[in-house]
Structure P
Amino acid sequence: SNPLNRVLIKAYHPLLLRVLHWPKTTLLVAALSIFTVIWPLSQVGGEFLPKINEGDLLYMPSTLPGVSPAEAAALLQTTDKLIKSVPEVASVFGKTGKAETATDSAPLEMVETTIQLKPEDQWRPGMTIDKIIDELDRTVRLPGLANLWVPPIRNRIDMLSTGIKSPIGIKVSGTVLSDIDATAQSIEAVAKTVPGVVSVLAERLEGGRYIDIDINREKASRYGMTVGDVQLFVSSAIGG
C-alpha cells in the first residue's frame, strides 16, 4: 500500500527474475567482482595514522641506568646546544626524568626534548624533514646515547598503544630478570647488524649504582641507635 514500496518492487522485480533465471551467470559475475577488488585492497595501507609532518620533533634518547642528576643535567644541556646548532631549529626545550606530576613515573635516564622547527620557507634550499633528522642524528653523537627522533603526536600514540617509544620495538617476556636482561642484550647485538637500523638500545632491567649496607645491630645498640636510626643517618649522609 505504500507508494514507495510499489516503486521499489517494480524496480527490482524484473532484475530478481533475471537473476533467478540465470543463477550460474549471476554467481560467476559475483565471483569476478570479488576478484577485481582483491588487488586494490592488498595495496591499501594498514596503518591507522600515516606518516605526516607535524612541524615539530621529539628527541628521546635512551641511556643506561645509573646516571647521576648532575650528569643528566649536563647531558641535557649538551644535547640541547647541539640540536640548536642546526639552522632549521627554532627552539629547543628538554627535560630529564619525571615531570612534576604523580602520573609520570619516568626514570632519571629518560630524556625528552621538544624541537620546534622554523617555517619551511626559512629552511635551506632542498631541505626536508628527513634530511633535518639525518643532520640532527649526525650532529648529536654522544657516548652512551641511542638517538630517537620522532613526531610528538605519533610518539604519544605509539606509547599509549604499545608501550614502546620507538616505531619498532621487541618485547621480551619472562619470569627471571637476569634472563630477560641477557636476552634483550643479545637481541640488541643482532639488531645493530641489520641494514637500515640507525640506533638500538635494550632497556636494562638490572644494574645501576647501588650501595649495599649491612647494619651491625649489636654495635648500633651500644650507641643507643636502632636500625631505622642508622638507615636515616646513612641516607642523609649520602643523599642529603
Structure Q
Amino acid sequence: MGFSLGGDILANYIGQEAENCELTAAAIVGSPWDLCGSSHFMTSDLISNYFYSPIMAYPLCELMRCHYNKLKENKIFKFNYDNNLKKVNSIKSFDDYFTSRLFGFNNATEYYREGSPIKRISKIRTPLLVINSIDDPICGGTEYHIPYRESYLNPYITLITTTFGGHLGWFKWNNERWYAEPLSRFFYEFNKNLDIKGKILIDEKYLPKKNPMIDDKLPVDYLNKYE
C-alpha cells in the first residue's frame, strides 16, 4: 500500500516493472497521478496556494536545517541552501531549488513530468486498487488529476472516487478511518477467492495499446503508416 507521495513511488514501481513486478496486488490511496497537474492546481487554488503549500514546505526546510552539517557536503545542496533557501515559500519552490536539483533534474516541472505515475499507468500488470477524493486540496479532483480514462482502459486497475475526503481525510462518524475497510476487503477477497499460482494474466486484446515511443522518439516507420 502507498499513501500520497508514497503511493507515487509504488505506482511508478509497479508501472515500470510491468509484468516483472513481484507484488501480487497493491493499493494506492490519495496519491497525485499527474504531478504537473497537481502542482498547477495547488498554485491556482487560493487555499491550497496560501495555506497547504507553505505548510508542506516549512517542515522540509526545517528538516534540512537539522541535517545541514551532513547535507552541505553536496555542492548542489550547499549552493541552493546558501543562496535560495529564503526564496522557498511553497512546495514547488522547494522542489525547484532542492528536490529536482539533487536528483539531477533542471527544475521542478521537469522532475514532476518524469516522476508522474500517469506516464506508467498503462504498463501496470498488477491488480491495483486506487482511491482518490474529488475534493483533495493537494492532488486536485478533476479528470486532469484523477486517472479516470486510464483506469477504465486498464483491467488491472479498480478506481474508487469519493465526493468528500480531502487529502487522506476519510473518516467515519465514529472517527475511524474509512479507507481501512475497502482496503482490507480488497486484499482479503483477493487472497480468499482467487485460486491462482503466480501472476494474473489477462488477454492482451483487453490491455491498453503499447506506446509507440522509443527512447522518447516517435519511430519514422510509425508515421509512414498514415501517409
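Only the coordinates and a few stated rules stand behind these numbers; no lab work does. Because the structure is predicted, anything quoted here is derived from the model rather than measured. Cβ atoms are built from the backbone, for glycine too; each structure is taken alone.
Worth a mention:
- Read-out helix-only ellipticity at 222 nm (-39500 (n - 2.57) for each DSSP H run of 4 or more, over all residues; to 500), computed value -11000, structure in P, Q: Q
- Origin of the value 1.72, where Cα Rg over 2.2 N^0.38 Å was derived from one of P, Q: P
- Comparison across structures P, Q (criterion: distance in nm of label points 7 Å out along Cα→Cβ at positions 18 and 130) gives the highest value for P.
- Comparison of P, Q by relative contact order in percent (Cα under 8 Å, 6 or more apart) - largest value held by: Q
- Value 4.1, calculated as distance in nm of label points 7 Å out along Cα→Cβ at positions 154 and 178, assigned to which of P, Q: P
- Read-out distance in nm of label points 7 Å out along Cα→Cβ at positions 26 and 162, computed value 4.7, structure in P, Q: P
- Which of P, Q leads on distance in nm of label points 7 Å out along Cα→Cβ at positions 2 and 146, largest value: P
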